[in-house]
Structure I
Amino acid sequence: MRQSMEALLRFSGYTVYSFATPHEFLWADVRVAPAIVISDMRMPGMSGVDLHKAMIERGRMIPFVYISAQSTLEQGIAAMKQGAVDFLIKLFDREDLLAAVVKAMEKDQRQMRQFIQKERHVQALGRLSKREKEVYGLLLQGYGNQQIVSALGIGLYTAKQYKSEVMRKLGVRSLAELLKFKADLDDDSASAGQPQARRLPGDAP
């Protein structure tokens, strides 16, 4: 089955890394992106859920597609809680497999974009001076120019200058965009797209 899936996916234009056991996959530590893992649920020495958990513990939030002929309800629930994209029951047809792969790849690409955006936000925030970071914090609280003047004990012109620099360095033009900048920065899901492991179809990905 692994060889059959590998042939199908290669024919469909994907780069495929295939492994007979989960331990072989973990030792290989393949790093390409974007990518997905296709994993059997029951494998020698480690279940698909345990493999997925091992990847998460390594900080590699790669999308998983599970295949199984027989698995417990608990395994299915655990797989979904860990973020499984799809769960294919043997014998599935090729259309179902390809649809699951497309869905998972789109998820990884989306996570990568979020991760890159978050990294850019972190870098932009790091360019702020100490005083600009104070103004940034006050702006997030909805402070206007006069309130910033009172809070920091500075002149109105200086407050406006700091505000202008904060907006310029962060690449935002309004309070709404500033709030979205902060929301994107705080979004835990953005860190799920760390570009590390990837595109690894096979019984044990």
Structure II
Amino acid sequence: MKAEIDYFFCLRSPWAFLGIQRMNDIVARHNTLLNYKPVKIRKVFEATGGVTLTHRSRQRKAYRLMELKRWSDYLGINLNLAPRFEFPETDFDAARTVIAAIQRGYEPGKLVSGYLRGMWIEDRDISDPPTIRSIIAESGYDSEFLLQTSCEPKIEAIFEANTQEAIKKGVFGIPAWVLNGELFWGQDRLEFLDRRLAMMQDSK
């Protein structure tokens, strides 16, 4: 059986964007099943003692920017460190279209990447309905279908269930991956996830 990873994320996270290509490479290399699970990060923070960015200290905000610059330089990614639409918009509507795509049986990776790239490279407002529609189409999906389906109560129920599942599994920040009950938090822990998958394969 394939190893199975639960991937908890939100579409407004620069760390999710910095890690997504390496995540995809790891998943492909180990032939792993990846379960995309968008979450409401504010609820995760509230349940686990986290602090949203707007309420963090000046020192922590400054260090975050320093680390984003370090990692974007290291990975060769031209990250926009000051996107126009970072606050106070949310990614909820966009996240619901990802869930709708999953429920339809689509592979959601291109859509997730499209939203993250839109936010952190292209300086687009991923809370804006026309922008959401455009990114869905650019990713090769049916915009009308996903937008309509994303408004159904069952999609919101899954969104909330993902959030509660993340909290139950010990997630306190994103992006996060859970493999066989083991938590890997942050894109800077992807190498440990890669190593764990390699160890699992070697033990077979």
Structure III
Amino acid sequence: MLEKIAGDTGEEYELVHLSRLRINPCVGCVKCADTNRCIQKDDMAPLYDKIVNADALVVGAAVYFGHPNAFTHTFLERLFPLRHVRMVTKEKPVATVVVGGHEAEKVAEDLTYRFSSYFECNVVGSVYFNSATPPCFVCGYGTTCRYGGPARWLAPEQFENFQITPDMFKQFEAQPEAVEACDTLSIRLKAAIEA
């Protein structure tokens, strides 16, 4: 979804995989006050200039336990220097993308609030996709684990006959509403970049 939205703007973009980076949590030292940059020497350091110089941001999150996953949450924490003393993200166009088994809409609303309130960004919109596919469907124990989602959601007699089938794995590309939401968001993002 991120790539579709960014690519459909026709603008050059870079996809940054937070899961492949080593980004430490904010330690609350507030030594970023003078420079708008964190003093920690990790993979977040080079992202600050990229974020400030970008025409727009498309930020994605996966939902874990009803919240943005730890990669996204840590990234958000580490954006603090960009709003310290000077608000260097003010009016920067931002689009958010959230996916999860459930609760993606709630997390999309949370990200919208954070970027608009804490960073004074121009949040042009967000899209979300509830795949309804829990990790229990891919771990290998979804049909036998008594503690996973299926065992919790189904009556005992239903769980005894429960099978995981390919049709349970939903992709956003096969959901017309999700594709249309991505198309609309890319148009809004492009307009914000050109404004």
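For which of the structures I, II, III does the calculation of distance in nm of label points 7 Å out along Cα→Cβ at positions 13 and 45 return 2.8? All intermediate terms of the calculation are to be shown ahead of the outcome.
Values: I: 3.6; II: 1.3; III: 2.8.
So the calculation was done on III.
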Structure with the greatest value (metric distance in nm of label points 7 Å out along Cα→Cβ at positions 101 and 141, set I, II, III): I
For 40 (relative contact order in percent (Cα under 8 Å, 6 or more apart), calculated) the corresponding structure among I, II, III: I
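Assign the value 5.5, calculated as distance in nm of label points 7 Å out along Cα→Cβ at positions 85 and 149, to the correct structure from I, II, III.
Values: I: 5.5; II: 2.3; III: 4.6.
Derived from I, not from the others.
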For structures I, II, III, calculate mean count of other Cβ atoms within 10 Å over residues 61-68 and state which one comes out highest. I
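To which of I, II, III does the computed value 1.39 (Cα Rg over 2.2 N^0.38 Å) belong? Before the final figure, lay out the partial values.
Values: I: 1.39; II: 1.00; III: 1.17.
It was calculated from structure I.
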Source structure (of I, II, III) for mean count of other Cβ atoms within 10 Å over residues 53-60, computed value 19.1: III
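Readers should treat all values here as calculations from the given coordinates under stated rules, not as data from a laboratory. Everything numeric in this text was worked out from a predicted model, so none of it was measured. Cβ atoms are built from the backbone, for glycine too; each structure is taken alone.
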